[in-house]
Structures are given as structure tokens and as C-alpha cells.
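A.B. asks: So, here's a batch of structures to check.
Nothing in this text is a laboratory measurement; each read-out follows from the coordinates by a stated rule. What you see is a predicted model; the values in this text were computed from it and never measured. Cβ atoms are built from the backbone, for glycine too; each structure is taken alone.
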Structure I
Amino acid sequence: MELEKLNYGHVILFRVSGSLDEGNVCDLRLAIVDSIKGKRNCVVLNLQSVEMMDQVSAGYLLECLQMARRKGGDLKLVGPNTFVEQLFRFLGIWHYFEVYMTETGAVESFKLAA
């Protein structure tokens, strides 16, 4: 897994690529949790380059979403592939996430909500 972090005002964007599994998802979780604890609770997670994700990773993303919402923010997804969408649907968590086709759309959605 590779992770890139970008700042857009009060929104933090993470671009993730490669595979997300229980062996590496903790690095992503830690980066998201650190941002939320640092008052950066508007999180966009770009999954366009994620090839594979396991159930553990999906569970951690749901945990991060809930943490962001408790702090008055949100975690929004960009471009998950069919595999990731099917995994989230199978686990019954797809409906919890707002999903966007572009980073710009996801980032702008926070500005509209502010």
C-alpha cells in the first residue's frame, strides 16, 4: 500500500494505492485517526488505485468514519472499484459512506456543508 496525504483547507485527502489488508491497513488507520484527533475531521479517501481490500480494512474504514462523525466531520470515498463496492455491500456497510467519482466533488461537498 502507498499513501499520499494532501491538505485542502479544512479537508484532508488521502490517496491510497495498491492492496489494503490486515498487514498494512493500520498505517492508513493511524494516519486518518491522527488527522481526526488533530481537528482535521473532514476526510476524503481516494480509493481509485486500490486493487484489493480485505474485510479487516473495510472494518477499520467504518471505524474511522464513525470517529470522524462523532467529532463533527465525515469520511467520504472517491472512486472505489467494483471489488471494493461489492465487499462493502456484502458486509452491509456501503450505505454508511458517501461516494464520489472525483476528488474535487468530495472536497467541495465539505464546503457546501460548512
Structure II
Amino acid sequence: MTLLAAMTTDLVGYKLFRLRKDGSLGPLFINKTLRLEVGGTYEAEAHRTKGYAFRPGWHLCKTMSAPHLSKTGRVWAKVMAYDTTEYPRPESQGGAWLLANRITILELA
């Protein structure tokens, strides 16, 4: 059984995005064709994707640490996260993940 601890405040976190050749940002794995921009606010969508656990929400970290993910062609962004839930993960996956129902991309880190 996985425990989720609801967080009551909005917070600043970090999200790793795909950096496209045209400079636009996109999600790493789920709904990869979505185009995102710095300054934009985005609601989370729920997409069931074969081969991936169903965890709706924007996945982000408290710090810029995701040792299990490649950094090639990707960039960290500082985001404001709203309506977040903490999801415990091993340190080898960056420790606790934050799942947010909405994010604003503040700046590239």
C-alpha cells in the first residue's frame, strides 16, 4: 500500500521537461506532444499510457534531482505547484515526488 500525504499549501518545485529543437518545452513521457511555455499555467490531465503506472498530475521534485532520468535533451524549470500531494519514492528516484493538479512554469533553472 502506498501512502499519500496531502499538502495544504502551494509551493515552488522543479520539473524536468523535454527541450525541443524549436525551444518549446514538453512532458517527458505522458502526452509528449503537448507544447508548454515559460509563464504558462497548465492544469493536469489524466492519460493512461501503456507501460506506465497511472499517477495523474504533474510530477515534480522539491529539488533538481532525478538521478534515474537522463538529462540529455531536457531542462529543469522552476514551477509554482498548486494542490499538491507528496508521493514517497526511493532516493535513487530523487526521493519524494510531488504530484500537482496545476503548475505555472516560472523560469528555466
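A.B. asks: If you rank structures I, II by relative contact order in percent (Cα under 8 Å, 6 or more apart), which sits at the top with the largest value?
C.D. replies: Values: I: 25; II: 37.
Greatest value across I, II: structure II.
A.B. asks: A further question on this structure: A value of 0 was derived for helix-only ellipticity at 222 nm (-39500 (n - 2.57) for each DSSP H run of 4 or more, over all residues; to 500); which structure in I, II was it taken from? All intermediate terms of the calculation are to be shown ahead of the outcome.
C.D. replies: Details: I: -14000; II: 0.
Computed on structure II.
A.B. asks: So distance in nm of label points 7 Å out along Cα→Cβ at positions 72 and 88, computed for just one structure, reads 2.6; which one of I, II is that?
C.D. replies: Numbers: I: 2.6; II: 3.5.
Here the read-out was taken from I.
A.B. asks: Sticking with this one: Thinking only about distance in nm of label points 7 Å out along Cα→Cβ at positions 40 and 64, which of I, II has the largest value? It would help to have the intermediate numbers written out before the result.
C.D. replies: On the way: I: 1.2; II: 2.2.
Structure II comes out on top.
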